[in-house]
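Next up, some structures in structure tokens.
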Structure 1
Amino acid sequence: MDNAHRAPARGKTERSVQKWEGSTLVMHWELTDSEGITYVSDYSTSLSADGKVLTMAEQYREPGMERIRDWAYEKQ
């Protein structure tokens, strides 16, 4: 996901930080809307040592809701 050239909608503030933690790429994303409500998503992506399984995990939060999702893709 590349948001480098996309500006948030008027009245919203968006920020993201990506960094490596060992062999895992971690991204923290926040969006605050014009009413001051903040939405947060933390992603982690890693590749198995043999290069055959890509694993992605997301923890998403907004007022009144939290969602955790995991994906695993195996190379055929």
Structure 2
Amino acid sequence: MSHLTFEEMDNPGRKTKLFSVKSNHDGTELGIIRWRTGWRCYVFAPLPDCDWSDDCLDDLSAKLKQLRDDRKKEKEDEQ
């Protein structure tokens, strides 16, 4: 993932992970990835006034898919 950095954040009392999404260009925080209970998946919550190129969106989409797949595997391993 060449355009974005994903830094896991503390998420006390929660089973799901929380990530800060930052630009590799200048380290600016762009938003967070969090678990959306009603949708039963990880979602991205952008900060206002963030511009996104198709490459950045590809990186973000790949991370969300990875988190989905990791969570699915964890659930399967629990059974």
Exercise. Comparing FRET efficiency 1/(1 + (r/R0)^6) of positions 48 and 64 (r between Cβ atoms, R0 = 41 Å, to 0.05) across structures 1, 2, which is largest?
Worked result: 2
Seminar exercise, completed: Value -11000, calculated as helix-only ellipticity at 222 nm (-39500 (n - 2.57) for each DSSP H run of 4 or more, over all residues; to 500) from one of 1, 2, is from structure 2
Seminar exercise, completed: Highest-scoring structure on mean count of other Cβ atoms within 10 Å over residues 16-23 (candidates 1, 2) is 2
For this session: For the read-out percent of Cα pairs over 15 Å apart, a value of 58 was computed from one structure; give its label from 1, 2.
Result: 2
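No lab work stands behind these numbers, since they all come straight from the coordinates. Quick caveat, the model's predicted, so the values are computed rather than measured. Cβ atoms are built from the backbone, for glycine too; each structure is taken alone.
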